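Throughout, read-outs are computed from the coordinates displayed, never taken from laboratory work. What you see is a predicted model; the values in this text were computed from it and never measured. Cβ atoms are built from the backbone, for glycine too; each structure is taken alone.
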Structure P
Amino acid sequence: MPVKVGVVRGAENINVTELGMYARLRQYGYSVELVCSTRTWVTEADAGMPARRLPPPPVSGRVAKTFAGGFLIGQVSSYRYLHQFLRGFHKAVADLDVLSPVDLGHPTSYQSILERRYGKKVLLYCADNIPYNWPHDRPLRDHYEAVLDGADHFLALSDGAQRTLLAQGVRAERISRLNVGVDVAFWSPAAVPSERTDGPLRLLFVGRLHWQKGLQTVLEAMELTRSPAELTVLGRGPEEARFRWLLEQRARRGNPQLRERVHFVTERVSAEALRRLRQESHVQLVPSIPTPSWREQMNFAMLEGLACGVPAIASETGGIPEAITDGREGLLVPPDQPLAWANAIDRIAADEVGRRRMSAAARARIVSDYDLEKQGAALAEILRVKMGAAPS
């Protein structure tokens, strides 16, 4: 009989890339389904697996409970991710054998831990790369301790995530280091590579429009570059209006040509359109800015771009240097330093031969270390060997 695996995600926005290696488990005799919120936009076709959709807490409710005798989550003001709690979880996962939620602090991780009393095994997918990164008050403290103690096994997305788990006392034998899988057959360079020698350097930013993602650094750098360059910004987020306003202010008071050199694309685009956009770009920009409570864990959009042969200029922070060696797959730059970013853009614009070399190295790195088929096989082996969950 197949082992039934539930990929548990309470967030409304689910990163489809991280679901790919779970979908590959079917090749090894596993049955896989997504357990998610009714509010998520991800379709079953996007996820590559059937989905069980559960309602989040009612907007009016200030206290939520898993089930009789379960964990009292507490007041909205003291629980950061209350909206990711899933109602009816216990009943919905009754026939599943393995639950794989994400990260220590999400309510669905605790909900999954509670199901161990009914014979479920829990494989926690962990990207947290800052140890003890939570308020030390109840109920959060109890939540984190229960998840750290209760998970059967941990998948560490990055070296930083693995170090974080070890620092928090998780034994090494309970942790498996596993890169996210990238579909290198789909995310690939153009079949007929363009010479890409005409016109300005084409830059691409793909990500959430939030100040932590560092777009403001790039907008300022665009005014400081000596080389002609055009920037396409693809994404949506809570600070889109602020970034547009910032661009307009700099254009009005500094360089009016910025209006023609920076283009925002905020509508949702298909995967095929995004692939074409990457294939037509010279360089991708990943200007993430770390804070005391957040560091870029692993930028999935960056990995897909590297798979398309697009080298990156990226912040030297978090998990980014694990995928990029400075001068090989791209350039690493100190975060939030516009002049340094402008110099990096000028450097890569002036070195066409080096840019082509970086493009080939970027593709080779993803094929070697992040190939989806390899990662799916590794995940199946972890379930079979580390967790004793092998299909009969």
Structure Q
Amino acid sequence: MTRETEIVHAGYRHSATGAWMEGPQFSATYMTPGEPASHPLTYGRFQNPTWSAFEEALTLLEGGEAIVFSSGMAAIDALFGVTLKPGDVVVLPSDSYYTTRVVGANWWHALGIEVRQAPTRDDAQAAALEGATLLLIETPTNPQLDVCDIASLARAAKSKGALVAVDNTTATPYLQQPLALGADFVVASDTKALTGHSDVVIGHAAAADSQHAGLLRTWRTQHGAIPGPMEVWLAHRSLATLPLRLGRQCESAQQFAEFLRRERAVVAVWYPGLGDHPGHQTAARQMRAFGSVVSFDLGSRARAEEFFRALTLVKEATSFGGVHSSAERRARWGGDAIGEGFIRFSVGCESIEDIIADVRVGLRAAAAA
């Protein structure tokens, strides 16, 4: 059976009659006479059948036991919580998602954990592994789309006795499977491309080892980082179209990146699918396709703002991976080593001809600024 077909049916428990997928189960408490251990469901912070169905699907995609969380950051926090203690060392990408670095510097460092940072490009994190407990990789990175070699870094980290985790948000498990490349953990914000409809905030973690998965599940239960059943049901409902959505988005993103390279108003383009991207060969080896995000620079804040004012189809918004094309001047948030005219563009499921037509108008306005 092909992977696409498996994803369409993942987590569905078909019977001879009835609904394709049961609706979300809303319950804070369950009727549990006698010993709690004799009941599969006891309390809403511990278990929910809606979670279980989605986790079954995610486990199939990841190739390791998956645990759903209330957000991607909740999953990252759980990862840190079950792997690190005072005196340990974590190595983060210096160009990772900004909030991951903030949590490391402001919270975990204060608890006595040494936080090291090194760039993603050229596998530079390998030089910071001496004495490390955990290596966190993000590839492609958000928002600069740098790429590192997961298998190579996993080997380097394990030779130093460190665990390896990969933030797989940008790629999703459809495009990239870090556990198969040697990682111990995967974390992701499923708010983005995995669910793809910009209507839920949700995340997950997955582990190659069942004991690690059990620790993550216990963390979720005891810290209360649980998602609502409606959000999980919506996420599972959206999963079946992942190959169709993301497949089209990747094809369009490739065409979009190639279009941008020909435009005089564009100073630089970042997309792993371009042959001159520094990580192109690595991405081609470990990814099914190159993702739905394209980043480019218009040279100044004024030109970027004129670009957005001229757009009609593409909306200015944060986040990425949704079926509707969106973009933002990423420097407006701060925290990343990027120029004031840097644009992170999320290619949606619209016709690429329409996306390019709208962006062409924006680029003309930017060039005139």
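A few points about this structure:
- When distance in nm of label points 7 Å out along Cα→Cβ at positions 83 and 251 is calculated for each of structures P, Q, structure Q comes out greatest.
- Which entry (P, Q) yields the derived value -9000 for helix-only ellipticity at 222 nm (-39500 (n - 2.57) for each DSSP H run of 4 or more, over all residues; to 500): P
- Source structure (of P, Q) for distance in nm of label points 7 Å out along Cα→Cβ at positions 19 and 43, computed value 2.7: Q
- Origin of the derived value 22.4 (mean count of other Cβ atoms within 10 Å over residues 155-162; candidates P, Q): P
- Ranking P, Q by mean count of other Cβ atoms within 10 Å over residues 3-10, the structure that comes out highest: P
- In this comparison of P, Q, the computed figure 0.45 for FRET efficiency 1/(1 + (r/R0)^6) of positions 35 and 179 (r between Cβ atoms, R0 = 35 Å, to 0.05) is attributed to Q.
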